[in-house]
Structure I
Amino acid sequence: MAQSQNSKIDLTIEAKHLQGLTSSGNIIIGDRAFEYYNRRNPNDFIQIPWKEIDLVTAEVIFKNKIPRFAIHTKKNGDFIFSSKDNKLTLRSINKYISDDKLRKSLGFLDFIKAKIKKQKLS
């Protein structure tokens, strides 16, 4: 089992890590890092220090429902999560990440519009 990087914990919530095979576990948000620990395998964990996070994007549907969010790091790629209460999780993350690093991800139609616009400019 990994040692937590946090000395103070703000939120512990059940969650799923949605990359490859989906795994269930707990997200821990504290003063030093975002952490995910798999419930079944103690050797399967993710620890992301706040200074390593480049961007956090949330998928928003129907103007207020957030089914999942992604954490984009500077060096180690992207991690996709879904918790029992994604709004609460993102509010807790917002205490440690500035507002300009929290963004709404592009919806399907927005993505298509951006691609068409990019092709017209080329």
Structure II
Amino acid sequence: MAKAPDPFHEFVVELLAPMGSVSIRRMFGGAGVFCEGLMIALLFSDTIFLKTDPPLRARLEAEGGEPFLWTKPSTGEIIDMGYVSLPSSAMDDPDEASDWGRQALAVARAAKARAKPRARKKT
């Protein structure tokens, strides 16, 4: 049986509509936000966390953004996942939210360009 649509996920798609087509996939107790096939944000506890690099992270934190920290269950180690919350001022402003989203998309594109190609499986 399919899960009912999540109202927060629907809100995020509408909020980021000025960016173009975004989609959301449930994963790991939260959800990923995708644009152009790249994950640009994660959703957890009704918060939008954008993918960052050091410059974007600094700008988001200067606007009140908080990092997404994950606690490894087996060790209790706290891991910074490289995502920072969308500033509260952008939560009701699709243009501002989409501007931040486009910056996160640029970070995701750059990360993909730096990534090593995956080895092909031999058949």
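Nothing in this text is a laboratory measurement; each read-out follows from the coordinates by a stated rule. Remember, it's a predicted structure, so these values are computed and weren't measured experimentally. Cβ atoms are built from the backbone, for glycine too; each structure is taken alone.
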By the measure distance in nm of label points 7 Å out along Cα→Cβ at positions 30 and 110, tell me the structure among I, II with the highest figure. I
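From which structure (I, II) was mean count of other Cβ atoms within 10 Å over residues 46-53 calculated, if the value obtained is 16.0?
Working: I: 16.0; II: 21.2.
Comparing all candidates, it corresponds to I.
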If Rg/Rh (Cα atoms, Kirkwood Rh), for residues 38-101 alone is calculated from each of I, II, which structure is the one that comes out at 1.00? II
Of the structures labelled I, II, which one yields -6000 when helix-only ellipticity at 222 nm (-39500 (n - 2.57) for each DSSP H run of 4 or more, over all residues; to 500) is computed from its coordinates? I
